[in-house]
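Enquirer: Next up: the structures, one after another.
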Structure 1
Amino acid sequence: MRFFVLAATHEIISRRMIRNMQAHKSKLEELKNKKDSILERLNNRIAEAQRVEDARQRKDATRYKIILGACLLADLESNPQLGPVLEQSLKRTASPRDAEYLRSKGWRV
C-alpha cells in the first residue's frame, strides 16, 4: 500500500512539475514574442526616421544648389567677366545631359 501511495504521490508531483514547466515555457515564449514585436516596431520607427532624414537632406541639398545658382546668375548679370569662368567650370563638371540642356539655353559648354 505504501508503495502505491508513493507511486501516486510521485505521479502527482511529476504532473505538477510538467504543468509548471509548460506554463513557464509558454510564459517564456510569450515574452520572446513580445520582445520580437517590440524590436520590429522599433526597427520600423528607425527606418521611418531614416527615410525622413534622407528626404530632408535631399531637400536641403536642392535648396543649396538653387540658392547658389541664383546668386551666380545674379552676379553674372552685373559682372560679365564671370561668364567665361562659369562656362569653364560647367565644361569640367556638367554631365553630357546637363551640358546639352545648358547649350539649348545659350551657354557655351
Structure 2
Amino acid sequence: MDLAQIISQNIRQIRKEAKLSQREFAETLDVKQPNIHRWESRTNPIIPSVEALVKIAIRFKKPTDEIILSAMQRKRAHSNNLALSKRIKLIEKLGTEDQKTVLDLLDAFLKSKK
C-alpha cells in the first residue's frame, strides 16, 4: 500500500468514526466535498495538502502520524520507543561511573555514524 492509499484509508476511518458523510466532513473542514471524495478514493487517491491534514488532525483531535502512517508503521515506531525507554530506565539505575561509560560509548557510536 502506498502513502496516498494509507492516508486515504486513515481519512475515511476518521470520517466514519465521527459518523459524518463526505459532505458533512467537507463542511467541518471548510473544503469542497469533491476533495473528500478524491482523498478517500480507493483506486486513485490524492494526498491532501499539509494545511488540510493539519485541519483534520486539529478538528478530530488526531495526531498527524495517525493520519499519514499505517497502523503497522505506528506500532513499529511505538515498539522502538518502548525498547529505548526500557534501556534508558536501566541506564538510570546504574551508578554514576557506569552511566558515564554508557554515555561515552553511545557518543563514540553516534560520532562514527556521522
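Enquirer: Once distance in nm of label points 7 Å out along Cα→Cβ at positions 36 and 52 is calculated for every structure in 1, 2, which label goes with the largest value? Show your work: numbers first, answer last.
Expert: Working: 1: 2.8; 2: 1.2.
That would be structure 1.
Enquirer: Further question on the same structure: Where does the value 13, 32, 19, 15, 15, 6, 0 come from, among 1, 2, when P(r) over Cα pairs in 10 Å bins from 0, in percent is the thing being computed? Mind dumping the intermediate values first?
Expert: Working: 1: 11, 18, 13, 10, 9, 9, 8, 7, 6, 5, 3, 1; 2: 13, 32, 19, 15, 15, 6, 0.
Source structure for this number: 2.
Enquirer: Which structure, out of 1, 2, was helix-only ellipticity at 222 nm (-39500 (n - 2.57) for each DSSP H run of 4 or more, over all residues; to 500) derived from, given a value of -23000? Can you show the working numbers first?
Expert: Numbers: 1: -32500; 2: -23000.
Corresponding structure: 2.
Enquirer: One of 1, 2 was used to compute FRET efficiency 1/(1 + (r/R0)^6) of positions 20 and 68 (r between Cβ atoms, R0 = 41 Å, to 0.05), and the result was 1.00. Which label is that? Walk me through the intermediate numbers first.
Expert: Details: 1: 0.05; 2: 1.00.
Answer by label: 2.
Enquirer: The value 10.0 for mean count of other Cβ atoms within 10 Å over residues 44-51 was derived from one model only; which of 1, 2 is it?
Expert: Numbers: 1: 10.0; 2: 14.4.
For mean count of other Cβ atoms within 10 Å over residues 44-51, the value 10.0 is produced by structure 1.
Enquirer: Please state which of the structures 1, 2 yields 1.7 when distance in nm of label points 7 Å out along Cα→Cβ at positions 76 and 92 is computed from it. Working shown, then result.
Expert: Values: 1: 1.7; 2: 2.8.
Traced to structure 1.
Read-outs throughout are calculated quantities, based only on the coordinates presented, and are distinct from any laboratory measurement. Small disclaimer: the values here were computed from a predicted structure and weren't measured. Cβ atoms are built from the backbone, for glycine too; each structure is taken alone.
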